[in-house]
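Following this line, the structures themselves.
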Structure I
Amino acid sequence: MAELEVADEFAIRTVLARYCHRCDDGDVSGLLELFTADAVYTYGQAVAKGAAGLTEFFAPLRDAPQRRGKHLTVNVVAEPAGPDTATALSDFVVLQVVDGRPTPIMAGRYADTLVRSGGTWRISRRDTVLMRAPA
């Protein structure tokens, strides 16, 4: 299996880390910089498409600071999918302060497709799969 160049893998991991930081900061315009203009983001039944859809999707992070929490992304596996395309799987946990303590409120996996344009990696598709209790 082909491997990403170290610089590309580092750049992809940086995009994923910046996503967490910008969510935590409620930085919607900064979040949009991490996605392609035609990006698709799925979260359960919700589907956000393009800059307008992503702006609407991320607006609660800007408008309701108490919802931001702390996003942690771990176990990143990035692989090439083409000359300027890569996929990345990563696990995530979101913490919020509940009763004065940091408490996990959500966990799951991100499945990302990223594209490189002009030397910059951006997310073109993100599918969020939430961790659920066993049936």
Structure II
Amino acid sequence: MFRDMGSDEQGIVHMVGPEMGLTQPGKTIVCGDSHTATHGAFGAIAFGIGTSEVEHVFATQTLWQTKPKNLKINVTGQLPKGVYAKDIILHLINQHGVDFGTGYALEFAGETIRNLSMEGRMTICNMAIEAGAKYGL
């Protein structure tokens, strides 16, 4: 689907993709932006790639990858007033370090995550990269 350059519906792929229904569970999404992991909130495997990899994807519609290790993070309890999704991931990074997710796909689970808005889930998946993760779900 194409959006005209003058359209008010233009925007960054991490917002427009979900709005247009292009981001769906089970899809693999790659983009030349480290915050592509945002799409993980919708059940997609999504991660940023480098320029040469973008070229390869355009030319072949393929991308060779190794399977990352999985790390499931179960978050329970009700968030206190004034505590938001970004606070959850910042707390995890503070407790475990900026590299605790290196080499992993982080899977966020538990009642707290289930109760977040989609925007909150997008925030957590987006920030998984700040923990060194390949992507977040």
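The numbers here are math on the coordinates, done by the rules we state, and not lab data. The shown structure was predicted, so the numbers you read here are calculated from the model rather than taken from an experiment. Cβ atoms are built from the backbone, for glycine too; each structure is taken alone.
Data table
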{"quantity": "Origin of the derived value 0.70 (FRET efficiency 1/(1 + (r/R0)^6) of positions 56 and 96 (r between Cβ atoms, R0 = 25 Å, to 0.05); candidates I, II)", "calculated": "I"}
{"quantity": "Given 0.99 for Rg/Rh (Cα atoms, Kirkwood Rh), calculated: source structure among I, II", "calculated": "II"}
{"quantity": "Source structure (of I, II) for distance in nm of label points 7 Å out along Cα→Cβ at positions 64 and 88, computed value 2.7", "calculated": "I"}
{"quantity": "Origin of the derived value 2.9 (distance in nm of label points 7 Å out along Cα→Cβ at positions 16 and 120; candidates I, II)", "calculated": "II"}
{"quantity": "Structure from which 1.14 was derived, Cα Rg over 2.2 N^0.38 Å, for residues 8-71 alone, options I, II", "calculated": "II"}
